[in-house]
Structure 1
Amino acid sequence: MPAPDPWAISIEERPNGWSVQYDTFMLSGRTQRLARAKRILSNLRKNGWCCAWCGQPVPEFRRADAVFCRESCRKRAARSRRAERSRAAKFG
């Protein structure tokens with residue numbers, strides 16, 4: 001599956017909030033780009049679309065449902081969850 005086109009969506013911060021614009025082509029990807037733009041806008045309104053592990057902004061070339069800014073943050077969060085579960089099982 002190809003990655004999302006990073007140049008198809010532009011994100012701008014304005015004084016009254018965020019603006020997400022997307023480019024469409026005649027026959028391809030209209031619905032998907034609209035759905036991606038809506039999801040990115042909801043992420044920005046919710047938490048500024050920041051990484052759940054390190055707090056840095058998620059790059060706009062990532063998938064719209066991305067929670068982490070890079071693979072290493074995702075792996076660190078998973079290791080932390082597994083370690084927490086094993087500690088809870090030992091003492092709990």
Structure 2
Amino acid sequence: MIDGSWTHDALFGGYGWTWTNARGGIQLLGARNQTRRISLLHSELEALSWAMEGMLHHSTCQSFGTNCKDLISMIQDPKAWPNFSTEPKELFKLKD
């Protein structure tokens with residue numbers, strides 16, 4: 001599960017991820033504090049990218065969860081999100 005946090009007037013934002021086993025027990029987790037990104041969606045996207053990069057060191061077969069419907073939509077139909085045209089390409093490189 002990944003999540004990003006963002007507030008328009010904050011200097012910093014954060015994101016994190018957890019990796020759970022089949023019984024729901026947390027195996028690994030990560031949290032990061034970064035300079036605030038342009039938007040919440042940028043923060044969520046960076047959280048997913050960071051989680052995917054981290055998981056490649058442990059396993060090549062992972063599924064990821066998020067509560068961000070826009071992020072899911074962007075991954076399913078990148079052409080509908082022209083302002084983010086380069087970001088999904090990076091995710092698909094990690095995915096393949």
Hey, helix-only ellipticity at 222 nm (-39500 (n - 2.57) for each DSSP H run of 4 or more, over all residues; to 500) derived from one of 1, 2 reads -14500; which structure?
1
Read-out relative contact order in percent (Cα under 8 Å, 6 or more apart), computed value 21, structure in 1, 2
1
Quick check on the output: 33, 16, 10 is semi-axes √(5λ) of the Cα gyration tensor in Å, derived from one of 1, 2. Which one produced it?
1
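Out of 1, 2, which has the highest value for FRET efficiency 1/(1 + (r/R0)^6) of positions 34 and 82 (r between Cβ atoms, R0 = 41 Å, to 0.05)? Don't skip to the end; give the middle numbers.
Numbers: 1: 0.65; 2: 0.95.
Largest value of FRET efficiency 1/(1 + (r/R0)^6) of positions 34 and 82 (r between Cβ atoms, R0 = 41 Å, to 0.05): 2.
Here, each number is a calculation from the coordinates, and none is a lab measurement. This is a predicted model, so every value here is computed, not measured. Cβ atoms are built from the backbone, for glycine too; each structure is taken alone.
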